[in-house]
Structure I
Amino acid sequence: MKPSPEFSLIQQYFHALTTRREDVIVGIGDDCAVLNNPQDTYTAVSIDTLVQDIHFFADVDPYRLGIKALAVNLSDLAAMGAQPAWFTLALTLPEINDDWLKQFSAGLAYIAKNHQIQLVGGDTTRGPLTITIQVHGHVAKHNILQRNAAESADLICVTGCLGDAAAGLQFRLGQLETGLLTDTDIEYLLQRLEMPTPRNQIGQQLIGKAHAAIDVSDGLLADLNHILNASDKGAKLDVSALPFSAALKKLPTEMATQLALTGGDDYELCFTATVDNVARLKHQFSDMIHVIGEITEDEGMYYQNAHGEWQAFSAIKAGYDHFA
């Protein structure tokens, strides 16, 4: 008897997608995956769904889409300090397009192998293009990095640069003034939008050094506000310390600052830690760690205006709401 078209699709494009891990007892091909959790660890789980025309453009490069689909989930593991282990893929397709599937699966395989995470299950169905990935990672039982443990006088830090993905999105929407940017700059911004780099190596090193962490997916203000609300703390931000890429620095400062504060889709990490531990992390990761403010006991989020006065942010973006 021939296998069903659905099973053939999984076998052809996804069965040998990733390298074999020793902790996978049963992988793709059975009713369930059977997985072995290392001793003294918990399993960290996260899931994200990407829908065409909501989370990505219909004409996006499928190779890049394969990378992003897994990267946004790996970023959640990074924010918890978890080590990636396994993932599942549910793929809804309007039709079977061999060329699209080859490129998409190649991008997925590229990032999966880089992070040593194995595909252990999948499902395919027909409908509007939708990609759902669930990731599983290992986190030590005595060291779980969460949002609710920021402490007064902690420094607020971010990794990498902020605002690039939002600038790339504005370009795709025809809303970005490109006269100051080169073709190389624009390609860089599009790569940051379409192929984010999850900071899992840094995230795992935050264990025992950072008090609280989150990944920046909805914009710095919205995501930092999640930490502040969970920790019952406030923050003072040094807006002049926001890290901009060479491309973003070519834009007007006010525009670049707005993109960095509210743009989202950067998938960098925002975390809080003591002065000493920030110094250790900066020594370890060089120019990847940037101090942008300080946690305060009094609630609220403030910045210094042009007169040197501390002023509250007038509105804090709550994050993207599909049903708003």
Structure II
Amino acid sequence: MNDDAIAVGAAAAEGHGYEFAGVTDRRLFEQLHAWSNANCTCPQDAAGHRSQCYVAAVFSAFCAPEQATPDEVFISAKCALLFFLVDDGLPGQLTEFDRLLATGGDPQANEPTACLASVLEDLHARGCETRWFHTTVRAWASSMRHEQTLDIRDVTPEEYHVLRRETIFVSCMVACWMSLARISTPAKLLAARAELLELAIRIVTIVNDLGSLQADAALAEVTEAARGGLVAINTILLRERVLGSRERAVSEAMNHHGALVEGFRTRGHDLAGDRHAGQQVPDLLTVLRAVINGNLQGTRHLTAERYPGGAQLLQRLEFV
């Protein structure tokens, strides 16, 4: 990326209240914004992706394992941007993205598909294994599309978790970092990986839904035609319907988060102490802890931009 492109990103950060010092690598945002502008295939102008690039950069910087290189964090930032391109987009874009993943075709025909193609190209250029990453992205896109067909009046929290564990995107970010770090998972550890990943998904889901609670509650009151964008189903709002009180649903979520964090710590400690497990377990735990803790840090940092009203609740949550 040349200096002129970086300068475009630097200019984009000015005057928009973005916080970088001691939190997010400003240059990461500049790189990502410049890349997004150079590869944009949608009708939006440069300003249309500025906020998405900032949010993706924040999460990527926080979720990066300590030993990650700047180039690796940039690739993970493009992966995060893929999520926000879809999540902030319109239903038609998601439908086309899911169709292209299922059937193939020109990746440049759809901006999220082009972004995914770039991430895969970066990973392949580094000699990284991408099968699990590609599988998780495919499951995410399919689940996001299925979510749009649900009637919130009929779905139960337990039924919805089957989709939510994919739409939260944790598997995709973990798979991306495992690919970048060249962490393999032998057959004997697949069950342990699935167990730890399930705990990570549930932890991140609660953080995201507590952070999004105010915004999602407001959207729930808006008609589909007025909303325009994708449906966002919040697990805490689903529990509110069951429990009859938002206060009780929030309290339950907070307590559940604490129990899940303790469960992750205990299971991780047990697995790390297993002399038969090998180095893959500590490596996997490094990635998972970075993604879990980074998600909480990033969500706390973005309460002004993306998670209004969530600051007080998020400050009460623990890291793993």
Structure III
Amino acid sequence: MARIAIVLPLRESFTPEAAGAIALVVRRFAAALPGSVVLGPDPGGTFPGIVFKQVLTFRQACAQLRRLRPEVIEVHQKPYWAVAFALLFRRARVVLFLHNDPQSIRGLRSRLGRRLTLALLHRVVCVSDYLAARYAQGLRHGPDVLHNPLDPGEIPAPTPKQKLILFAGRVVPDKAPDVFIAACVAALPDLPGWRAEMIGGDSFGPNSPQTGFFLTQQAAAAAAGIGFRGPRPHDEVLAAMNEAAIVVVPSRWAEPFGLTALEALACGAALITTGQGGLSEVAGPAALYIAPDDVDALATALRTLVADAPRRAALAAAGRQRAREFFTPAITPRLQALRDAV
């Protein structure tokens, strides 16, 4: 019998090479709190030290849950599955974790759907206050909030910063890599000795598709003299953040949380971001904020930080301090308290 069963979305890889934000969060919690079994689509090669069972369908997930007989079933991103598990496994407590805007998720787009899900499950948990507010819109009661954790053991030891400006994230329109490229085109001629790089693909992992938008951004970066490294494993992304003096998170959409920004803060980079959605909740006063889609503002911010080393150092120090509030030793007791309450 397992105490906790954690059910991943069927598109979420649970491998070091291809893990996305949800998988990384689950891995950190599963490593910090023993007694969990993770259910997901990968056939093998998962994170060491964590019990993992492959499931490719809802029926397979149910079969595994019957064998495991968990006390608590934690379902990530799948409200229909969570509700079905609550009806099928009456002795278990079912908790739904949401990592994206509830009003964009099938089953939660309507106020009635959100209210019924909240009533039928033992808990609904959002990863930011921003998402919780979106869930609670039009309701008398809202879900719980549990911020995403960051494992301090994953953060590389500090090294001297290079004259590097970095974009790290998915190369999709919502993340605004085009704004990063355009701002670098405008600013880099005024920043001798500095260079810019981009890391990311359309999705996570080595098999990320080369979409039309990805290829367009790759060509634009090459034309601008910006290094374009494509999708890389998570440890390489953190190593690049550790080298970068400045990390830019120019998202034009409302980020549900902002894990990339949090990692940049923990790595001691001076962060420039738009503050959309959960980004301002994560970064707080430890970032330089610009309006989304404002190429001129980003170019000006780059020139400002490059010219002001003390300000870069102050942002880096504030970022490291801010990141500690999200380290697993700070967040994990809150998850344990939530489980105990359930």
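The numbers here are math on the coordinates, done by the rules we state, and not lab data. Bear in mind that the values here come from a model prediction, so they are computed numbers and not experimental data.
If volume of the Cα convex hull per residue in Å³, for residues 124-307 alone comes out at 124 when worked out from the coordinates, which of I, II, III was used?
Values: I: 152; II: 135; III: 124.
The value was obtained from structure III.
Out of I, II, III, which one gives 36, 20, 19 for semi-axes √(5λ) of the Cα gyration tensor in Å as computed from the coordinates? Mind dumping the intermediate values first?
Working: I: 35, 25, 16; II: 27, 26, 20; III: 36, 20, 19.
Corresponding structure: III.
Kindly point out which one of I, II, III the value -22000 was derived from, the read-out being helix-only ellipticity at 222 nm (-39500 (n - 2.57) for each DSSP H run of 4 or more, over all residues; to 500). Mind dumping the intermediate values first?
Values: I: -10000; II: -22000; III: -12500.
The structure behind it is II.
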